[in-house]
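Each structure below is given as structure tokens.
Quick note: the coordinates plus some simple rules give every number you see, no bench work behind them. If you're wondering where the values come from, they're calculated on a predicted model, not measured in any experiment. Cβ atoms are built from the backbone, for glycine too; each structure is taken alone.
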Structure 1
Amino acid sequence: MNKTGHTIQRLCTIILGMVFYTSGVLKLMDPVGAGLIAGEYMKFLHLGFLRGISLPAGIAVSLVEASTGIALMTGVYKRIAACATAVMLAVFTILTALLWIFNPSMDCGCFGEAVHLSHAQSFLKNIILIGLACAAFIPMDTPGKTPVRKIAAFWILAVSVAGVSIYSTAVRPMTDFTQFNLSSKLLASEESAPVREYVSVFIYEKNGEQGAFTLDSLPDSTWTYVRTETTEKQNVISMTDFPELAIRDAEGNYCDSLATGDRVMVLSAYHPEKISKAKWSSIAAFLDNADEDFTAILLLAATPQQLDALIPDGLPEEMSEAIRNHAYYSDYKTLVALNRSNGGATYFQNGNLIDRWTVRTLPEEDRLSRIARKDATDLMIRSSTDSRLAFQAFFLYSIVILLFL
């Protein structure tokens, strides 16, 4: 191969590597989100019995994506990287083709929550990547001796990516692209929130699956009209700029305005049945401590009838009472978007999301008092800036490693 051909081949390899690396890292910065994506694919493929391993499966696929991207960009382990690329592109292309054909109400999750593509766009993206892969690997050069500095760059970045995944799982996600991002304002905090607006939603069916569409986003002719429903406008995410935090009391009454007070600490559990006795003790203690300076709310993806069964046997009565006295109810999708940590806390002031913590990093009593005394705007700016800088710094760090090694 002449020099020009080799340059083009290397350029295609680098572009392909950048796509895989970016896709993998964005999902590893939000491991729970990666698990949700894996779970949606399992449901789509009628493999719901495997959803219990969706989190490790999502992390594993993302790690393979990121590692393959690093190998492609650094030029190491060429044959392994080529094989991994071919297998992933084949699988991804088949899956996105099926999504395009059957059009389920799910996102491809190619880049986590950061970028949302339609099913057609996802399929087209994979076709383009296949073209890049063909240009990058055909013909396949005989691998020569790989410089040690490139191998070092690969392993430094691979270990760094694994560290990001561990940090995002144990401490807090390094990205926040959900509707409940820092500084977002709850719908109920708007002056018009008490007046609920309603819109018509059209239900269509295709291949046994039903989907809901608004008047400005009706499906193509392959879908069959079923019925029209009236629903609250805020339930149609595309029609509102403010996320809705639905809160129900034990009688089933909606009380969304609870989260719009002066200082509100919402501790949420989207899988309360998976919380251990030790964590329930921490949650009860946190709720008691938060009562001093905040309106404390325990928001569960459950029903009032399930509450007693969720409280573990042997928990001190005062802790059990703290849980019961603070308990309100919401749905799984809302709570997993609100806080990726099952049992994590989210701080609102006047409906603005100020900061959040995982169940492992819940603030102690003294720290809660300091948080309450701080200016909420300053705290929100600091938290938002820290997350954004960490996100940007990691990608800058990746570029430095690749350029200098």
Structure 2
Amino acid sequence: MTYIPTELLTVYLDAGERRKIGRLALKGRRILFEYDPAFIDSCIEISPIKLPLKPGVFICPDMIFDGLYGVFNDSLPDGWGRLLLDRTVEKLGINRRQLTALDRLAYVGAHGMGALSYEPDRSAVGADGAELALDKLAEESALVLAGENEEVFEELLRLNGSSAGAQSKIVAQVSADKKQLVHGSQKKQSGFEHWMIKFPSSQDAHDAGAIEYAYSLMAKEADVDMPETHLFRAKKGRYFGAKRFDRQLDQRIHMHSLSGLIHADHRNPSLDYDTILRVVLALTKNIVEAEKAYALACFNVLAHNRDDHAKNFSFLLNAHNEWVFAPAYDLTFSYGPGGEQSTMVMGEGKKPGVDQLQALGKKHGLKNAPDILSCAQKAVARWSEFADKAGVTAKSATEVSERITM
């Protein structure tokens, strides 16, 4: 196949009424963006910090996202999704190194996370209503990671839904009884809802799905805002799933990661929860949203979830054109870079604990901080109960209990 680079993309917001946001253009090695005049009149700020709603041509002043503004980079798959796309285009005879950021957005098309879509749309859709077999998909994912089984690349790419994150996963529609799964990219089926389901990698513990499910139960007990979660059980494995919060029935919801919002490189952790709370308060202007972020900070620190980088916090733009802190996701036991917390707490990354969390709540004037922290402590103290309910192995349960902070 002859490679023809994408030089112009039209960007749309598909949250309820479809609106043309503007255009992205590739000029030499620079990416230009300009808002559509009608969208400026809508007063909808899709990225208020780095891409304010005003006339003129924008050129990103940094190269954190290869010249893209963070709001558009949020549409691109990371890790697993990028691997699938790279291998799919190489199967078509296109060198993946030739792909530009606009090429990749075109391959996302209308099937990315959140509510942005891009035309021309080169995404690989064409899903039917056939049921999905989780064990089979897990095996195929493992073969793809091993560089085998070229035939399944495009199928997994369709199922991936351009989701972010390094772990192999699919987007699917799940029946109310959790017994039937179909392709997630098609029109929503009656009685089904949009979910994301993960598969463990070769480096993960065999019971990684059960551990993450136990963490979701523990987080809910800690009053962390979480979507509905479920441990899907198949003949050969158990797979963690979470209901998508960027979909409401068949309506898409605009989502913006903290990384994309403030141009923080998640690959080089440098954030502090102090910064996150300041951003939450500035963007949402709501102390309740700041308390949600504080509850997540307490849980991550006490439960030893040290993979709390900038892409693992997001915001949603609701129907009233108001920003809210998104429900928590990717919560599980992890060691973090060099064994440290990816996001520091009041300057402490190696051994953050109760003292730093108390100081964080006090600094931001959160009157409910003591109760929020206490709730998280009580929930984490019940780790063994949640581990038992989820079917976590004794070995994994002990490894976690030896490191979490009560």
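Key figures for this structure:
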{"item": "Per FRET efficiency 1/(1 + (r/R0)^6) of positions 104 and 336 (r between Cβ atoms, R0 = 25 Å, to 0.05), the highest-valued of structures 1, 2", "result": "1"}
{"item": "Structure (1, 2) behind the derived value 1.2 of distance in nm of label points 7 Å out along Cα→Cβ at positions 328 and 352", "result": "2"}
{"item": "Of the structures 1, 2, the one that 0.70 was derived from, the read-out being FRET efficiency 1/(1 + (r/R0)^6) of positions 136 and 248 (r between Cβ atoms, R0 = 35 Å, to 0.05)", "result": "2"}
{"item": "Comparison of 1, 2 by mean projected area of the Cα convex hull in nm² - largest value held by", "result": "1"}
{"item": "Label whose coordinates, when helix-only ellipticity at 222 nm (-39500 (n - 2.57) for each DSSP H run of 4 or more, over all residues; to 500) is calculated, return -9500 (choices 1, 2)", "result": "2"}
{"item": "Value 3.6, calculated as distance in nm of label points 7 Å out along Cα→Cβ at positions 176 and 256, assigned to which of 1, 2", "result": "2"}
